[in-house]
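**Student:** These are the structures in question, set out in turn.
Please treat every number below as a calculation from the coordinates, not as lab data. Treat the numbers as computed from the prediction; the structure is a model and nothing was measured. Cβ atoms are built from the backbone, for glycine too; each structure is taken alone.
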Structure I
Amino acid sequence: MPGQGGSKIYIVCSNQTRNGKTLLARCYADYLQTVGRKFTIFDADSPYGGISRWYPLEAEIVDLANTQDQIKLFDTILGAPDHDHVIDLPARHLNRFFKIISDIRFVNEAAEAGYDCITAFLVDRTAESVVAASELLSQWDPDLFVLVRNEAIGNVLDNIRIAADYAALSTGCEIVLPALTTDALEFVERDSFSFRKFLKKDSSYIPPEERAEIADFIDQVFSRIRGHQLMLDMADLKDAGVV
């Protein structure tokens with residue numbers, strides 16, 4: 001069930017590597033910055049980190065193979081219900097992480113603390129990735145599950161058999177990451193780049209063609225994030241008897 005406080009936990013994950021998962025986590029973080037939300041980021045790509053490259057102040061690297069770091073992660077989240085939290089979860093920790101949160105009933109505790117606990121799963125091109133998404137979805141509230149496709153790595157819908165299995169997955173939201181050209185991606189991958197800064201018109205250094213491409217990317221992705229948040233917030237208000 002959704003939480004009652006409006007704060008959200010975003011678990012950004014996939015069963016495959018190098019498919020845009022950290023880019024998606026950056027989109028969530030920059031969206032939260034853009035709308036003025038307080039948030040923290042947990043970078044589970046220990047020991048060197050991944051997303052912390054773009055958020056040296058907001059991100060904390062955690063080692064999910066370490067019990068103390070596991071406790072620190074969950075205690076920090078439950079102790080800050082006025083914040084949103086983004087967890088950038090490497091593929092190698094996918095099964096470990098979801099087993100842990102199942103064993104400790106973390107989602108229930110998070111809901112009691114007022115959180116909506118959202119899983120954003122980036123589906124790769126393979127049948128195995130669709131199966132992994134389906135298995136995880138079967139354990140989750142569908143309204144709190146986001147299916148994500150990254151057009152830059154190929155389209156799961158191009159394979160008729162896999163597309164049918166993908167279409168059968170019913171969730172609260174789907175996000176499509178539009179493919180960026182090499183020139184546009186070069187700017188997005190810079191340590192100094194953020195989507196929030198771009199939206200504040202700090203983009204004059206980017207050529208017009210790439211600037212338009214990045215702007216379209218932001219518009220498509222942020223609009224889906226915003227729409228899902230509004231849906232969840234409305235559900236929370238209905239559960240609370242406000243509307």
Structure II
Amino acid sequence: MEEKILVVEDEISLQETLAYNLKKQGYAVYTASTGGQALKSARELKPDLILLDIMLPEMDGFEVCRTLRQEMNTPVLMLTARDDEIDRVVGLEVGADDYLTKPFSMRELLARVKAMLRRVRLIREDAEAKSTAQDSHSGGILTFGNLEINPTRREILFDSKPLALKPKEYELLQYLAVHRGQALTRDTILEKVWGWDFIGDSRTVDVHIRWLREKIEKDPAKPQRIVTVRGAGYRFEG
């Protein structure tokens with residue numbers, strides 16, 4: 001099945017160039033030119049990846065991303081003509097997975113798209129294979145008390161209600177869950193969830209662990225599900 005990519009860009013020439021090059025790579029490509037169209041298309045298509053420009057008519061990319069994060073975990077690669085650190089920080093805080101400043105080379109963009117989709121695909125396949133082996137009667141769904149992880153739907157239920165997570169929060173939780181009981185180092189987690197080409201450091205793992213604990217732990221200050229392994233990293237207890 002072709003992986004679906006939604007390109008949200010109001011500069012038509014760039015939109016067409018992106019669509020053309022992505023289609024050449026074998027992706028099914030859909031386009032939108034405004035913030036409103038982006039939300040509508042994302043909800044209808046459920047794409048595997050969204051390329052999202054920041055400067056858009058109707059609502060900017062930050063607002064689009066913030067809204068999408070409340071509804072889905074689709075990876076988002078933000079595109080912008082502004083090379084301001086505060087923009088990058090805001091973009092990541094509202095839920096973007098990566099950030100690319102214009103002008104960029106098509107080779108770099110395609111490499112990032114490929115890497116993002118590969119990480120999502122590998123994590124999903126790994127989770128499905130291991131969860132099926134661990135709990136075949138439940139159709140691959142991982143259940144830990146009031147916490148349920150559905151790898152096929154990329155969905156988390158907490159107290160029987162959908163739990164909104166950023167893409168990396170979801171991928172991190174899923175990775176920890178399928179390796180339940182194993183002590184995992186920060187470097188291992190960073191490589192498996194963020195990828196070997198990620199330029200950040202292990203503090204990224206700590207930040208995302210803190211965010212997860214705030215959402216799934218009864219008392220984040222005394223975590224019972226995601227515990228710290230002194231001198232090593234973290235272990236998921238379920």
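**Student:** Please state which of the structures I, II yields 31, 19, 17 when semi-axes √(5λ) of the Cα gyration tensor in Å is computed from it.
**Tutor:** On the way: I: 26, 22, 19; II: 31, 19, 17.
For semi-axes √(5λ) of the Cα gyration tensor in Å, the value 31, 19, 17 is produced by structure II.
**Student:** For which of I, II does relative contact order in percent (Cα under 8 Å, 6 or more apart), calculated from the coordinates, equal 13? Could the numbers behind the result be given before it?
**Tutor:** Details: I: 25; II: 13.
Among I, II, the structure yielding 13 for relative contact order in percent (Cα under 8 Å, 6 or more apart) is II.
**Student:** If you don't mind, another one. Consider the structures I, II: one of them gives 24.1 for mean count of other Cβ atoms within 10 Å over residues 6-13 as calculated from the coordinates. Say which. Mind dumping the intermediate values first?
**Tutor:** Working: I: 24.1; II: 19.0.
Answer for the origin of the read-out: I.
**Student:** Hey, mean count of other Cβ atoms within 10 Å over residues 22-29 derived from one of I, II reads 15.2; which structure?
**Tutor:** Label of the originating structure: II.
**Student:** If you work out distance in nm of label points 7 Å out along Cα→Cβ at positions 62 and 94 for I, II, which one comes out largest?
**Tutor:** Values: I: 2.0; II: 0.6.
Result for distance in nm of label points 7 Å out along Cα→Cβ at positions 62 and 94 over I, II: largest is I.
**Student:** Here log10 I(q)/I(0) by the Debye sum over Cα atoms at q = 0.12, 0.13 Å⁻¹, for residues 30-117 alone has been calculated and equals -0.31, -0.37, so which of I, II was it run on?
**Tutor:** Details: I: -0.35, -0.42; II: -0.31, -0.37.
Source structure for this number: II.
**Student:** A further question on this structure: Identify the structure, out of I, II, from whose coordinates mean count of other Cβ atoms within 10 Å over residues 14-21 was calculated to give 16.2. Please report the intermediate quantities before stating the final value.
**Tutor:** On the way: I: 19.2; II: 16.2.
The read-out was computed on structure II.
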